[in-house]
Structure P
Amino acid sequence: MTIDNPAKRNAMTARMWRELPELLEPLAKDPAVRVLVLTGAGADFCAGADISELTDINRSGDANLSSRAEKALAAFPRPTVAAIRGFCVGGGCQLAAACDVRFAEHGARFAITPAKIGIVYPPTAIERLVGLVGPASAKYLLYSADLVTAEHALRIGFLEETAEDVGARVAEFVRTLLSRSQFSLEAAKDIVGGIADGSLTEERVDGWMRGSVEGEDAAEGIAAFLARRPARFTWTRQ
C-alpha cells in the first residue's frame, strides 16, 4: 500500500485518512494477502497530516480521523511492515508506529511536530509511541519536535533496522515471512498485541494452542524438519 501525495511529501489529506480503513477492510478478509507493506510514493514516506486542512477538519468534528486510520492499520490481522524513505513526520510516524515492524533507509528523518503548531498529538499515537520507545524518548520527540536521524530512531527502538536500500531489505524480509507458517504469524501477532494492550484472554490462548497441537501446519512443519526439507505450509484463515 502506497501513500501517494508526492507533491506534499505524501502528507495525508482528510480524504486519505478516511479511505485508509476502507482500503484495509477487504485486504484483511482476503486470504491471498499474507503481508502488508506500507510505503510512500517517491522520495518520502509521509510528512504527516496536510496542515492546510487541519482547521477545517477540527471544525467539522473529524479530529479523530488519524486515530481511526491508525487503529485500523494496527488491527490488520497479518504482518505489517513500514518501508521508510526520506521524511517520516507527525502522522507519518503515527502510521509507521501502527505497523508491526519498521525498516528505514539510512538517510530517513523522523519527527513528531505538534509542538511546532500548538496542537496535541493523538493520545492513541502517544500511547503507541511510548510502547515502542519508552516515556523518556517519547517526551524527547514530542517536546523538541526536532528531526532525528534513522540511526537515532533505531537506537531508541522506533526502528527494527536501517538499510542502504530499504526496498530490497523489505522484499527480503517479506520473502522470509512468506516461507513461515501463516498460522504461527497470526497467532504471534494476536498474542503479542493482547499482552501489550492487556486484552489477552485464556480463551484466545487456548484457541491458538489447540491449533498448534492439532493443526495442519504443525504436522507439516515437524515432518519437514525431520525430513530436512523446506516446509510447505497451507493454513489460511477461513
Structure Q
Amino acid sequence: MCRHIAYVGDPVALGSVLSEPPHSLVHQSWAPRRQRYGTVNADGFGVGWYADGDPVPGRYRRQGPIWHDQTFTDLARVVRSTALLAAVRDATEAGADGEAAAAPYAAGRLLFSHNGAVPGWPASLAGPAAALPAEELLSLAARNDSALLWALILHRVAAGDDLPRAVAETVREVAEAAPGSRLNLLVTDGTAIVATAWGDTLWYLHDPGRSTAVASEPYDDDPRWREVPDHTLLVATSADVTPTPLKEPAA
C-alpha cells in the first residue's frame, strides 16, 4: 500500500537517499519493483529528518504525489542529515485527512511509518483501541489504521516498554485482533531504526560503521542489500543490524 525508507549514519543529502538512486523512493512512487499490494503511491508523501543539535526532527509532508512537488526537489538537494524517515502513500481508503495522514508521524524525537493495512478497520481494532485513554484516542493524528498503530506504540512506550518491545508487542496484538493484517512498521529516534516485516517486503543495506538503510525495497542494485524474512523485528544502527523472529499469534 505504500513504500517507505529509514536511514541512519554518516551525513547525507536527503536526495542521495530519496531521489538520486535509480530505484529511489521517488521512483517507487510510480514504478515500484516489489510492491505486492496497490500500484501507484500518489496519495501523499512525507520526509522527516534530524538537524545537528536538535533531537526533535523536522518534517515536510504533502497530500499529493511526490513527483509534482518542486519544493521537495530543492529541499532534498540541499538538506543534509544523519537520519531520516520518508514514505510515499497509496491510501487504503479515500479520506479527508490529506496531509495529516501522510507519514512520517511524529512524537517528540520519534518518527513513524506504516506500510500495510488492517482488514476490517476500524471495527477490527476496537479491542486494542479500548486500552487507550480517551485523550489519546481523541488526539489521533489521522482517521486511519496507521495513526491508531502509532498511538498503541506510544502508549506502550509511555508505560515503560523500550521501543523494540513496544513495536513488537503492538504488531502481535493487532495481528491477533485482525488476522491478515499487513504490519510493516518503521520507527526511528535519529540513532536507531526499529522495523518489522509482517506481510510485505522489507530490505536493508548495511555499510558497517558508516550507515544503514531499511526500506520496503532496494533503491539500487547494490548486491549488499538483504531481504528481511517475514515475521521479523529488525533493530538497526550504523554499527550493526539485529533481526529477531516474531511469532504469529496462536490460532
Structure R
Amino acid sequence: MNDTLSFVRAACPVVHRIGGAWFFTEDVAREGAKVGVTDRFALYAAGRGGVLGDCHPDVVASAFAFFPPQLVAAKYREGIAATPPMECARAYAAGLAAWGDRLLGDLPGVERLADFGRRIADSVRPMGLPLFAGWRALPAPSGPGGAAALALQVLRELRGDLHIHAVVAKELTPLEAILGKDGPERARELSYPEPYPPIEDFVDRREAAEDLTDRLVAPAYAVLDATERSDFLSLLRAAEAATLAP
C-alpha cells in the first residue's frame, strides 16, 4: 500500500494541473459558441455538469461541492438555457478533445498515456461518484491527444469525487476545505463572504482529508504494475510540460 500511495501522491497532482489547464481555453470557447454558450463560467458549469443529464441545478451544485451553490446553479441555468445539458457536455468535451489533439497529439507515447488512464478509470466501480461516472461514460475521441486528455479528465474527476467523500468524513465544510488548501485568496475568488474562520481550528482535519483521499484513490491506481507506474509518471510529466508550457 505504501508504494501505491507514493505513486498516487506523485501522479494525482500532475493529473490535477493538466486537467485544470483546459477549462477556459479558446479551444473550449469555440465549441461553446457553436451551441450558444459564450460565458466561460456558464460553459464550465453546464459543460462539466452536463454529464449528469437533465437534472435540477441544485444537483450540479452538490456535485461541484466546493463552489458557492448559488453561483453554480445560476451559471448552470445560463448554460442550459442555450442548449440541453448533454449537448453542453458534448460541446465541452469536444473542446477538450481539440485542446488535447493540439497540445498532446504529437507527444511520444500519447496512446500509452491514454491507455494507462483508461485502465485506471475502468477498474473503478463508482459509488457516489457522479462526475467521474458521467465523464467516464463519454466516448473516447478519435485523436490520440484528445483521447489522452479525456482519460486524464476522468481521473481528475475520480479524485475530485472521492475528495468530497473525504471532506465530509472529516466533518469539514466546503469553505473550510478551500481555506485549508488554498487560503483566503481562493475563497474570495470564489465569492465566499468574509469573515473566514481561523484555519488553525481545522488544519489537522484538512490534512487528514487529503490523506484519506489518497487512500481512497489508491485501489484504482494499483492496477498498474511497477514498470507501468514509472512509464505513466514519465508520460504524465511530459504531458504537463506540453500543456502548461508558457
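Values quoted throughout were computed directly from the atomic coordinates according to the rules given, and no laboratory measurement underlies them. Source: prediction; values computed, not measured. Cβ atoms are built from the backbone, for glycine too; each structure is taken alone.
So Rg and Dmax of the Cα atoms in Å, computed for just one structure, reads 17.6, 49; which one of P, Q, R is that?
R
For the read-out mean count of other Cβ atoms within 10 Å over residues 110-117, a value of 26.8 was computed from one structure; give its label from P, Q, R.
Corresponding structure: Q.
A value of 17 was computed for relative contact order in percent (Cα under 8 Å, 6 or more apart); which of P, Q, R is the source structure?
P
Assuming -23500 is helix-only ellipticity at 222 nm (-39500 (n - 2.57) for each DSSP H run of 4 or more, over all residues; to 500) as calculated from a single structure, say which of P, Q, R it is.
Attributed to the structure labelled R.
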